[in-house]
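Multiple structures are listed underneath, in structure tokens.
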Structure 1
Amino acid sequence: MIVTNSILSGNHVQSNEPYFHSYNPTSDGGAISGSPYGQENTTVVVNSTISGNNNAIRCASCIVVNNIFDKNDGYDVSVTSVGQIFNNYIDYAKLVGGNNFKRDNIQPGSGSLNFADSNFRIGSGSVAIDAGLSPSSTTFSNLFSMLQIDLQAVLIALATDKAGNNRIAGTAIDLGAYEYGSSAVAVSQPDCLFNWAENTYPQYFSPAHGTSKILGEYYYRQYFGNIYIGISSKDNHLYYLIGGNMGDAGTVAQWYAQAGCQ
């Protein structure tokens, strides 16, 4: 499981099934509940804001980097195996279980998050500004070196924040889902269309906001499962490739209009 640029808030878990245990605020998952068994089932959470849940993250092995944990009732991270906890705003008293390797985290008493709005955008003076671990650093890449996780997909996702604005705006990447003081990325018509398709059909086109490439006549993006979407310069049609089957979705002009890409 990989989570990036996300807001997870107000999640609570409870089981009413008599054959299972009832809700336990000290052990049950809340925002994210990964597999509790095996390092091969590593849960990755990067540059997200997890606030106001009964619990935050439960996992066997976790890579938890550049996140903000705030006002969760129970634990922030519960690990049964190994946790890599780097550059987060996190309360160590809410970090439980496992063998946790901690580095450059900010404790709640170290300063204010100074959220600017109810969507958890950080404001001026926030301790989360410029406090993250650089995605281009050796330390960041080494976290993924022993795991079967697509580091490139994570790096592509972190090129922008939750609002689609550029990272990095200051001297370093910020903590949480939003980058303070960042500006919107200038988007071409084809990329606008690809972004719209990703938002409209996330079951096919994920991860979102990847790097567009050129191959022959096609300007395209690639997604998990060898799924592609592209525009042909020969006929100006939109094409997709899913499950080895290529389809012609029609003229790109009609799709620009539908997607609102001017």
Structure 2
Amino acid sequence: MNISASELKTAYRKAVLIKELPISVWQVINHYFHLRIGNKEVPAPYFINDSMRFHWKRVLSGKGKAAEIEQETEQKAKDKNFNLEKVSPKEIRDFMSRRSLGIDCSGFVTWVLDELVRIKLNTHIWNVIKFDNEGTMRAVIQVIRPVENMGVKTYADPKNTVEIKSLKKIQPGDLIITEKNNHILLISKIGFDTNKTPVYFEYVNSKINVGVKKDVVFMNNTNDSLVNQTWVDLSTLKIDELGVMNQNHSGGFVARLRALS
């Protein structure tokens, strides 16, 4: 089932008040959406280190900053005599995917939240996160390589986030975590009606087989669950009957970083 462009505009117009992330946080997001490689703009593909191979560079583990992904892509292209200037953005993206260059869902969220935490608390996100220390060596690794050790389960841990039980109370920067802790999204923009009730929210994420992406959820009933709202794919205007949160036949919840609560 699809929603038409006019129906989409009508749904957006129900909002009279907009709240969104700060400009510098958007700059972090947009950098991933518009990587500058070979004088072209390329959206970051999805990557997760399924093989669990150890990499000294976080960029090779799906946890790199946007600039690190750009630099590593250019270096690998040079090593392989792949002329970035003469190929299309799609060919560059395919080259990146074949060489495990991209960003996973928690890596993307981590760098977006890091900028939000920097603005609000003047520190890095790993300084406000509590890790599960499994022995001295593990604790040392988490200090040396904090971003590589921050996954969806880290954000789902009650020590680090508090669940937002009412959709009426969501804020930009809140997280949406699947019930099985296998995916994470970040709320980037919210539209409110005259009663200050959310009528929609946009979210960003790095999605498997897709990469960085922005989509929207229209509220049917803020007293109902996330799954029962209307999830719209902005690239196709397709309404996902199950919703992203139910893609694996599971639900999900909204959470807020405790440090920002």
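What follows draws every value from the coordinates through simple rules; no lab data is involved. The model shown is predicted, which means the values in this text are computed figures rather than measured ones. Cβ atoms are built from the backbone, for glycine too; each structure is taken alone.
Descriptive notes on the structure:
- Top of 1, 2 by distance in nm of label points 7 Å out along Cα→Cβ at positions 9 and 233, largest first: 1
- Given 1.4 for distance in nm of label points 7 Å out along Cα→Cβ at positions 1 and 81, calculated: source structure among 1, 2: 1
- Parent structure of the calculated result 12, given that relative contact order in percent (Cα under 8 Å, 6 or more apart) is the read-out and 1, 2 the choices: 1
- Parent structure of the calculated result 20.1, 62, given that Rg and Dmax of the Cα atoms in Å is the read-out and 1, 2 the choices: 1
- Taking FRET efficiency 1/(1 + (r/R0)^6) of positions 33 and 105 (r between Cβ atoms, R0 = 25 Å, to 0.05) as the measure, the highest value among 1, 2 is held by 2.
- Among 1, 2, structure where helix-only ellipticity at 222 nm (-39500 (n - 2.57) for each DSSP H run of 4 or more, over all residues; to 500) as derived comes to -8500: 2
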